[in-house]
Structure formats: structure tokens, C-alpha cells
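Colleague: Before anything else, here is the set of structures, which you'll find just below.
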Structure 1
Amino acid sequence: MPSVEAKKRFKERYRDVLNHLPIGQETVQQIVKEANLAFRLNCDLMQSLEVDLQTALGEEAFQSILQENRPPLQPARPSVA
């Protein structure tokens, strides 16, 4: 299992390589557009499967899983006048 530091170095190197690819702005925009489409399609797929999962698990088990994986709520920040 790679160490936290090894993972960090890998991510930094990966980002550096991506940032220095010899591609033009038009290609960058096409990549971003395709990545956004893929993300949207994955979200839609997960939403469509959620009903089936909820039915298969039952409402109580489904809600329990949701609560376990929900990040804790952050306290509200005071408003600045």
C-alpha cells in the first residue's frame, strides 16, 4: 500500500504532466466538455439506480446507509453585515 506521501507525490506529478501537455485551448475545452458530460451521465445513472437499490434494501437500511456516508454538518458561519 503506498504511503500518504507517495500518493501525494503521484498526484502532484500527475497534475504537473497534465498541465504541461502540448495541447491547444480548443482541445482543452473539448476535454472539459466531455468530462462534464461523463460526470452528468454518471450522476443520472446513479439516480436511476437509487430507486432499485432503495427497494432492494428497504427504506430503513437505505436511510441508515445514507446517514453513515453523510459528512458531518458544518456550523453556519455568522453573516457579515
Structure 2
Amino acid sequence: MMVLRRKVGQAIRIGDDVRIVIQEVKHGREVRIAIDAPPSVAVHRLEIYKIIQQENQSSSNQHALMWLQGSQGYGTSDDAA
């Protein structure tokens, strides 16, 4: 992990497409940042990212269970119809 010090208004560049700018520091504890990234780059707060990953895993597990149970025509002869 890289640790950097930045002042308000200073930026960090990640690759060619992502730019992070320090917008504000409150009480030395909260940092407000701006992230400039192309639409193809997903940007989430960590707690939101974890929820998305859990939901994706849950959905994947549900589809696998349906396939194993032969539900909704998964893996059955109905697929040819």
C-alpha cells in the first residue's frame, strides 16, 4: 500500500484515467475527495462495494442452486424447445 501526503487542492493520479483531488479536510479527521474517472471505472465507497459483492455472490449462489435443482429449465430437456 502506498501512503501519500496531500494538501487541499492537490491531486493524485492513478494510471492515465483516474484523478483524485483533495477537496477539504475537516477537524483533521474527515477528508473530502473528488474522483475523476471514466464511466467504465466503477468507484464505490468500501462499505457499498462490500454490499455489492455480497449481493453478487448471493445471486450467483442462487443461480447455481436453481441449476442444480433443474429449476426454470436450467439443464433440462426444455432448453431445446
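The numbers here are math on the coordinates, done by the rules we state, and not lab data. Computed from a prediction, not measured in an experiment: that's the story for all the values here. Cβ atoms are built from the backbone, for glycine too; each structure is taken alone.
Colleague: A value of -10500 was derived for helix-only ellipticity at 222 nm (-39500 (n - 2.57) for each DSSP H run of 4 or more, over all residues; to 500); which structure in 1, 2 was it taken from?
Modeller: Traced to structure 2.
Colleague: Given a computed value of 1.7 for distance in nm of label points 7 Å out along Cα→Cβ at positions 32 and 48, which structure among 1, 2 does it belong to?
Modeller: Structure of origin is 2.
Colleague: Compute distance in nm of label points 7 Å out along Cα→Cβ at positions 40 and 64 for each of 1, 2 and report the one that scores greatest.
Modeller: Once distance in nm of label points 7 Å out along Cα→Cβ at positions 40 and 64 is tallied for 1, 2, the winner is 1.
Colleague: Supply the structure label, taken from 1, 2, corresponding to Rg/Rh (Cα atoms, Kirkwood Rh) with the calculated value 1.14.
Modeller: 1
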